[in-house]
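Take a look at the structures below.
Values quoted throughout were computed directly from the atomic coordinates according to the rules given, and no laboratory measurement underlies them. Quick caveat: nothing in here was measured; it's all calculated off a predicted structure. Cβ atoms are built from the backbone, for glycine too; each structure is taken alone.
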Structure 1
């Protein structure tokens, strides 16, 4: 194998390059037409009333939590199996974070375990549910709990652009108050770096628009009263804007998203066919009501029944230029969260056991069938 293979990779074609070049030659390369066009395209894609594009998926999560006006004792619950940003966004705002364990089959929040926590905890302001790897959460049950216990429901949808829940690609805003997206290069589509907040709630949208632009508010009434230059800053905000250059790439990429997902599903099928007969390997689940978009292909390996450790498997595959990844180290086991909240090993056993076994296989648009079979054979050979 001549080139390094990673778990994920972007795909850029000539149409993307032309789109970015056109944006560079435009009148504005920030706060211009491509930004507005990308927001319109996202609204159509998600079936939402509002969309605000921002500089990253982390910025989208931070702004989402900011828009809820958390107080110091307010609690937000999320999954321990996610990237750090899903929890860090709460820490940025001064709220309190807690976790709830995952379902052993979908790897998303387990609604039953979540309700057990909701019964015991007070001051729960929001729940952030992750559609892990591209498999939507049990949104019907999560939405039921939202209404029963009166909290905001956020869909960290960064893995799941183009997935379907109950045969509906526009499911996210139907069940959640806020939906966040990331357009990092390993996601389904990329803007280089970038993200978005999607919602049907006007007040939340208005807050996000202000917070992402330094907290600045501009109104026609103030223009008439003070002058066209006038603005005011009522709240402390941030510079979380994204450029037209990024959004031009996003618009071009979004037009191809269904093709990208189709290819990911083809790759997943090859992995399924190759590994399906090994009882010591657990393949991803795709429920009947789900259309999985496979941002990740998480393979669970029962390493106790093999002669090789997870660490050694990664080393040996890296020597063959196959670079796997693990998604994720449980957030509650990170030193910061252990130190601040006294989390410990054993607090969320399903998530911890998942971490011990999970490896993420390469899956992206321009990965060839030949490479996929070669990767699969190398893994199988090492697991003998």
Structure 2
């Protein structure tokens, strides 16, 4: 069949460019020590930043939720799938963000990707003249949500507040919406949100913040970038994920009550899909307890310690270690093929660190994406630093692996 021949050639081209991805099968819970493809590995690639995915209390809560609510929801939220567990979780989240967002109301989605698709396509239906102002390094789910919305999109360079202001000044749209990640998932740095929020006020724009990698990790209570920056704004529409630091699954949007009500009416990825299992929402209540507790604070402190020890242990001469004060610590190698070879080298040392290549990152910036967690020990981090130092030295000495 012609289609299969075309796919075969396209896959070969992807392989030759060092861009082909492969699935690996994990046979153990999400934690630093995992068994993958029949090998025992030390993983530095999970977004389970606080180590809650296998936390005994969260696992027990999931079991309790399944016993109470069953295995599935059975329907979409607007038919019969909106469980008491979903409602309780949304009320809890809205309460947490009331100090930061006026008349806060929360809406739970199955995934962060669906949350962003639903949020942005829903907002684009407010009127016929909506314009999005999108950060240059925004996550794929934000980009796809704006594309699917069919609204006008202006992209400003990464972190360039001056360029954003110029675009806002020139815009003739009746509804302006700035869209940005908070913590950039492949770089680990933070958006200049205080300045962006000031522009939102000056130019009467809404501000969508995707805090997928900040929620649970940043702020004294783990409430993410809003708490971390003490950002209190009536213009903020906030999205946080619940499958990363919270350790379970799903995502939420918190915004003014009227905005959330509009999403209930217009967000197709929310309206036309079966609701997530209520047991997940039930387990997430325990995750929130842990995130906002003293244990959560200790775990966030452990992330900071592990991040600093990794940076202190790396002595890179050829590869770049960008500034990042978060759990995401990228090591920029540049060449796609070399990044793949370095990841393979580390895998042979029992270390699971993914090679990230275009289109996930810009061309010529292939990298190792290292993520440290509260569950890693200082010895774990030291072992990784030694292995990366050795890899850089040997690869740049033209040795083969």
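Taking percent of Cα pairs over 23 Å apart, for residues 231-350 alone as the quantity of interest, name the structure among 1, 2 where it is greatest.
Ranking 1, 2 on percent of Cα pairs over 23 Å apart, for residues 231-350 alone, first place is 1.
Tell me which of 1, 2 gives 2.0 when you compute distance in nm of label points 7 Å out along Cα→Cβ at positions 23 and 295. Here the read-out was taken from 1. Say we calculate distance in nm of label points 7 Å out along Cα→Cβ at positions 135 and 167 for every structure; which of 1, 2 gives the highest result? Ranking 1, 2 on distance in nm of label points 7 Å out along Cα→Cβ at positions 135 and 167, first place is 1.
With FRET efficiency 1/(1 + (r/R0)^6) of positions 335 and 367 (r between Cβ atoms, R0 = 41 Å, to 0.05) computed over the structures 1, 2, the top value is the one for 2, the highest of the group.
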